[in-house]
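Taken together, the values in this text are just the output of simple stated rules run on the coordinates, not laboratory data. Computed from a predicted structure; not experimentally measured. Cβ atoms are built from the backbone, for glycine too; each structure is taken alone.
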Structure I
Amino acid sequence: MTDILPSSDSVRQLVAQFDAELAQAKSTRDRQTVRDRFLGRKSGVVAAWMQMIATAPPDQKKQIGRWANELKKAIEEIWLGYQQAEAVVVGLQGIDVTLPGRAPRLGHRHPLTLVRDRLEEIFTRMGFAVVEGPEVEDEWHCFDALNMPAEHPARDMQDTLYLASPIPGDSPADHRTLLRTHTSSMQIRYMQAHAPPIRIVVPGRVYRRDDLDLTHSPAFGQIEGLAVGEGLSLADLKGTLLAFARQMFSPTVRVRFRPSFFPYTEPSAEIDLSCWQCEGAGCAMCKKTGWIEIGGCGMVHPAVFEAVGYDAERNTGFAWGIGIERIAILRYQVEDIRLFYENDLRFLEQFPY
């Protein structure tokens, strides 16, 4: 074979010969032998052609090199095709179709997602609609309409993350834009677009100038609720939160209101739940008090109704706000809020679907 002088015809002949010998080979070892005779580095046909270049006349060197490369390329393509076909056959032979199937490994939903979905499920069963709003807000929706005057501490740069760019077509030029500090701003937007009665919950991410530590984060989840209609009272608020707490934590949990102050509710209260671990006797989770604080609530302030054009004489309403991370910490007994953000699979895989 090596005596064949390089030419286009000899290239075709050798390629056909290589293909025929591979087809006749009865084993993988036989096919490897055929391959080595043609593509071996020292004694193969292609190597012999390459060696001819050194002794060929100068005007033929280029042509012989081109034919040798064509031969090598064609043989390698045929060899690759046989290897791929053989791999498919081996793979099929290695499959035992009588074995039971293997269940695919599923990922784990994040614990904060689990808690948010559970919150939404509980409140939608009570008749509340789930709505979402923009995370970039203006001062009017986030503060002014919620009865927070310009001198209110919550509007200080120490608490609020202000932005340089306005919201196109949505915010007046004299209102600065910011990352919302609470989801209550969506309550204003919803009341502007809908007449009472309304019942909504607003889950979402909010932002504040907090350092990241065991219990604080500059970005965290919050869910706020709002109900507006005729004749709603503080008893309706407490009953709603009691029903929520018993579905989220324990059928025997109790709710306690402690007087507090929020500019957008009057009266206002902090929401405490009786500790479901010790039934109020006092333990590490409730810091020996028997009660656990989960958020704030109150009756909607008349000034908020006036800002959105509601009749404050005819309508009353109640609202509450609860941190999603706070609920997750209590529900799963997590001591460090930072664990929710570090994406450590050893932590995340501990939670049920």
Structure II
Amino acid sequence: MDLEKIVSVTSCQSYNFPLVRQSLAAMLEPFGGLEHFMGPGSRVLIKPNLLTAAAPEKVVTTHPAVIKGLILAAQETGAQVFVGDSPMGGTLKKVAAAAGIMAVVEETGASLLPFLQAKTVSFPAGKACTNFPLAKEALEMDFIINAGKLKTHSLTGLTLAVKNCYGFLANKDKMRYHARYPIVHDFADFLLDLYLAIKPGLSLVDAVVGMDGPGPRVGRPKPLGALLASTNGVALDAVCAELTGFSTNEVTTLHQAARRNIPGHDLRKLEIKGPLETLRCRTFDKGISIGGWSFLWRYAPTLARHLQQRRRAWPLVSEECNQCGTCLKHCPAEVMQVVAGSREKKVTIDYKKCLRCYCCQEICPQGAIKI
């Protein structure tokens, strides 16, 4: 049996913990359970989506009930479990506490693992990048569970398993690579190279309640009632896109995976275990559509690159801004500043130098930056 072709889909209609545990067990069954991957003495890292400090009901982060279920399932094999990430909006401890995951770590006896050191990893097969400064702490693990959250994303269409691997870079490196790859599909190639370089042993997506609309920070909670997993993150993302009505062209990492013929992008070659048709959502708000760019990228790449540099959507600071300065700290191009106007201070953007990476929109705690 080729596990790389299997995507397991299971129904989970709420975050009631007994139900989550039951659904996780059903989801892991096609792979032989976690005991197929690990055992006594294994050092296992669970890497959630911990974008920034937000309560679980905001659906910005992987839900603590899912993380708790994964921790307990791994501990039952005799593994030593760590939970780690590199959040954009604060220290890991602060973000994990707000997301309810710190309490889960303490309750289960797992360990919180900040990503503090970088180790350069060579990936000669990379298309956009062949060397990565990955978290040394993650590389020292025996097994990695990549536990993402299904959300819309202004830059990539959706953030799922592949995009969740961006957290294996430290904050300063995240900003540097946004600046290095300002073109949307170049950045998608970078994300694919990064995923393939670290290649988590198992990827999971929390879609019990996802986020639609203007994600990944200020979108709307969208009940989807699903947990999904695969040893192939690209395949998992393809099934998540199908679940929410996205075409391959509308998720940049899938579009580039198809162009590069990376295994997993083609649903026809996958073995989907579980009730995908029953769970399919036909009312999912995709937010900003990037399908047109992908169409141009496929048939007129030179024109697409030219237009993206000039005609891609801009971030706009709305009157809801309270000048907290969070966006200034996370702007890779350092083109935002607070200036005093005739009546009050306001945040301005130097559009001549703006990368349109949308990090400001992603991190703004007030949701004051629109695309």
Structure III
Amino acid sequence: MFDRLAELASEHAELERALADPGVHADQDQARDFGRRYAELTPIVNAYTEWRQTEADEATARELAPEDPSFAAEADQLKGHKAELERRLRRLLVPRDPNDGRDVILEIKAGEGGEESALFAGDLLRMYLRYAERHRWATEVLDSTVTGLGGVKAATLAVKAGKKGASPGQGAWARLKYEGGVHRVQRVPVTESQGRIHTSAAGVLVMPEAEQVEVDIDPNDVRVDVFRSSGPGGQSVNTTDSAVRLTHVPTGIVVSCQNEKSQLQNKEQAMRILRARLLAQAQHEADEKASAERRSQVRTVDRSERVRTYNFPENRISDHRVGFKAYNLDQVIDGDLDAVIQSLADAEMAEKLGGDDGNAGA
């Protein structure tokens, strides 16, 4: 493990020198990649530097212990701190999700349950907007289709981290990747006159946002259709063919956007979503081809199963993947998601550490 740490410290120093060179920043893509890698390595190198210093201090204290017994006690304290640093380093060296530094495209779609499902989908959209606000992340609703009662049939949200207050080297994907799946709600709908509890669901799809240079889309592979926007909007939104539907012919992926007044703006938003979907599809195919060990590491973010239940009568939230349960649903639906997300992140880390032989690299 410590041979690997020396290599990472050397790489970190080289990146620091490169980032200080104005010429590197002439290539924005390269500068971004260097900056992302530098941010990933910084906590590892800091912990390694502290470990080396602690090891040296312990050795000095051992040498002085025969002359002064107080140094023996200090050496024992340093030994304990060194062991703590080693545990921290092993956690830091667990292979990272390569997308953790990315921004996110998040899609929410109403499912079974009619209008109540659409209202719940709207609640989820507001929950993620407020969660992003708590973390001082930038958000942008790329597309949405609302219902007469204020529910949401479908919505697409872009979440961008990297603003003031965000964790270094950690993008929105590092936290929101666990949100994909079927979310179930149990409550008395506003449309229910008998006071009966109904169960409905909404689906959430989370994708790392792709950079334009990462996903090469041949314009000849994309069919563009324009149509008139529907639903609430300004006077020009519903009277011109400004809505855009993109069909990626080779994969059959269809994306539509109608929120903007301009056809060009809607096309640009749709292309962002299409790039994210194509990247997500490519990564899913890569995961399918990966080893059983790799698949076990991503099991906690399986998007194919029901992931969470929101029980309003009991004010209870339950995450079925890790057995998390709490009775503060009112706070969670207001954006206080950190506890449930952290339980999923901890479970993923524990699973990776269980198969870690100490030789993993960052």
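General remarks:
- Label whose coordinates, when helix-only ellipticity at 222 nm (-39500 (n - 2.57) for each DSSP H run of 4 or more, over all residues; to 500) is calculated, return -14500 (choices I, II, III): III
- Among I, II, III, structure where percent of Cα pairs over 28 Å apart as derived comes to 40: II
- Entry that produces -0.68, -1.02, -1.06, -1.13 once log10 I(q)/I(0) by the Debye sum over Cα atoms at q = 0.11, 0.19, 0.20, 0.22 Å⁻¹, for residues 43-138 alone is calculated, selected from I, II, III: I
- Structures I, II, III, by mean count of other Cβ atoms within 10 Å over residues 115-122: label with the highest value: III
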